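Novice: The structures come next, written out as structure tokens.
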Structure I
Amino acid sequence: MSEAHALAVAPAPAVAPVAEPTPVAPPLVPACVAVVGLGYVGLPTVLALHDGGANVIGIDISERRLQAIRTHAVDLPDGDVARLRRALDGERLRLGSTPAAIAAADAVIVCVPTPVDAQRKPDERALRAACAAVVEHARPGQTLVLTSTISVGSTRELLVEPLAERALKAGRDVAVAFAPERILPGDPTVDQHAVPRVVGGVTPDCAHRARRLLAPTTAQIHVVSSLEAAELTKLYENTFRAVNLAFANEMAGVCTHLGLDPIEIVDAAATKPYGFLAHYPGPGVGGHCIPVDPYYLLEPLREAGVAAPIAEQAMKGIAARPAAVATRALTLLRMRGIAPPQARVVIAGMAYKPGVADARESPGLAIAEKLERAGAQVAYHDPRVPAVRTAAGTKLCSLARPTPADADLAIVTALHADADLRWLDAFEHVLDATYRLPLDGPRHLV
């Protein structure tokens, strides 16, 4: 089969082509915008709206988070920390934990987290509580935009239908839209304002009002036909990433079996200017998107009896990857005659990826927990993450500079750009789960 045929797709339906994202019209910034949830999405949204001229009410139920924001102790790029200081010093930003403040806003943007539970099922408690508060305090004339990653149909279920029970019809009395976030933490090369946003509304006017509201947060907005189209867009793009990352990890094992460097192979394949998108292997996929969001697609499909075998298998691979790294580490130790109860391991990198101070869904933590269950003693080094607690309740604190006296094996899981990892040179055995250490060192691969 020729490559042209191999890459062929079904003929496009006989409809007008979808327009490319267009520059956003000049914003009509409401006098006051409430942002519910001040995490890695909500806080940058607050700053963008504030810079756009709005009065902003930042709402978060965590007093600890609010205090961290007030003291600038947040994981933001230096430039954004300076913007936060300026905003807090002014009069157009207020912070609080009382949802009743929503009633004072002309527009409300919901940015709460949507994690999964221990069984990898969507945990919507924070989302449902936030949406219930928005509905309770909504008033005619408001624009309500949900940005949290959700299952298809959730905006209607959690906002549109409850609002109707209060005699507030979406599209007539209030504007309701869904606009999934596209924040990329930890990568200073990505200008978030340059990343297009997708918006879908209950009606075209809802989408238009949401588009004007979000104008200060992005240079381009792509409007789709419905709430559901916008909801599925986010699930599609992150499931796409999960599938490709699972395949990248699988191919890394093939490369190791063949005695080849996985990074060299990916980089060589990436020279092809069409039909290939580079994805790189690693110790696992952490954070709040790739290992989480696809379950908001898969769980409703399972309940409906709809098969999605490629995505299902990819997520099994994603979930199993840290255990595979831990198993490889235990194998290397046993080859040296070190049984797990006597094994000592140090992990380089506890953040879920380079450049962040966030250990949510961290591969390093999952690897540590697997090793701990096997009986090994585990330590770690990551200046960005001073301390973590394993599922068994063990508190681990970052070692300042590990030495071979601390461990029989070092496992590298996250390489921060500013990290000093010269201490690894003293280790005779290093398991490089990032595939990024120099090839001439004492390196083992997964």
Structure II
Amino acid sequence: MLDGVIREARNHHLRLVLLWFASWKNGGSTYPPDWVKRDFARFPRAQIVEGRSIELLSPFSEANRDADALAFAALMRHVKEVDGPQHTVIMIQVENEIGMSEGGRDYSPLAKKAYEGPVPKELMDYLQQHKDTLIPEFRQVWEAAGLKTSGTWNEVFGQGPAGDEIFMGWQFARYVDRVAEAGKAEYPLPMYVNGWAHGFPKAGQRANGQSGSPMPDLIDIWQAGAPRIDLLSPDIYDYDYAEMCARYTRSGNPLFIPETRGLPPVGLEARVLYAFGRHAAIGFSPMGIERPAVPDIELVSVYEVVAQLAPLITEHQGNGTMGAVLLRWNDPPQKIRVGNYTLEASFLPPRVLPGSPQPQEPFPSAAAIFIASGPDEFFAAGNGVNVSFSPNTPGPPLVGLATVEEGVFVDGRWVPGRRLAGDDTGSQCLVLARIHEDASHPALFGPSMKGIQRVTLYRYR
């Protein structure tokens, strides 16, 4: 099956990121083979507080870990044999949405022994070495317990849901790191883990998701416990999209989104542009785009734009010459600094063609990406956004639009199309407008995606 997937990807000129979920998928252990599932003695399960086992391989079991690592090493050895020269497979996800969805932490005999013992020295050393740069939410938990440099898990991180998640996060990270180590010894591709993105629960509440998952609060735990994992990735569904993107780009963690959907109010078009433009994402992968309920037309249009902009995005990542905005219908204007200018972007309600039904608030979200390709030149793409410019450098204080043209990149070369001015640009404001051209889908961005605009600016008094 694996060889067939690799072969078909090559036939379609695609690259692959493989998902490996031998031990865990979606907070459960439903994919291990029967000989693992039936052998409770050799492959123990996690237990919830009542002492009842759940269908989750305990991360405290060396037998569980070593069986997974052995199988993963065999997989990576085979991938190298059949694909090493071609590099069709470019990255690996190790497990899927790791964590305990019941009980907060594992109460199996092995887990209880670990919980009652000292916090490992390697974790305490890491915390002291990174004390001033720890994720604030995580540091607050450690600080509330007294910033101790040794002690049991309860003594160092306190008793409660947040401490339980830290305890489980460390153990899951150590388990996964051993699996990744075995795989990289055979074929050292980049490897990542994904998490059902949520945050530390409030006092007295259970976790919203899987306890111990690589969530944004636990970035330090996972970076300390799993150094062979190259990035921690969020599955972002019904959480605040912009917030989660920001929280996963801390402590040097690159943004790669392995799962998301175009859920209201933030559609796929907006999610793609914002991830690449604001947070220099290295990848974006929506979930379930083959399902009829998911409008794939918006994804096709924005992927075409991102593919054209890819060389510029790569060139301008991280140097202050690229930015993006994500706006919902009732958001105030946003200001972002890009190159020599500050851009003020505001939400632009849909413009409806005559005879089309009037859209109802709340409108779908709007987004745009801006790349300063020169001192007074920008490339922009997006929809539903109105933009004005103000200078950041000495000189005349007022800014006007010199040239605005639609166009495309062909083999990396800009090919201009229509030139815009006046009503099409809102005079001195850049307008990335949406038109409801398809009455059957009034909320889609896709049919109205205008593509890319090249803008030059001039300054005057």
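Where a number appears in this text, it was derived from the coordinates with a stated rule and is not lab data. None of the values given here were measured: they were computed from a predicted structure. Cβ atoms are built from the backbone, for glycine too; each structure is taken alone.
Novice: Between structures I, II, where is distance in nm of label points 7 Å out along Cα→Cβ at positions 258 and 402 highest? Kindly include the intermediate steps, with their values, before the conclusion.
Specialist: Numbers: I: 3.1; II: 4.6.
Biggest value here belongs to II.
Novice: If Cα extents along the principal axes in Å is calculated from each of I, II, which structure is the one that comes out at 72, 60, 38? Write down the numbers at each step before the final one.
Specialist: On the way: I: 72, 60, 38; II: 75, 54, 43.
Corresponding structure: I.
Novice: Of the structures labelled I, II, which one yields 14 when percent of Cα pairs over 31 Å apart, for residues 50-225 alone is computed from its coordinates? Could you put the intermediate results ahead of the total?
Specialist: Working: I: 14; II: 19.
Checking each candidate, the match is I.
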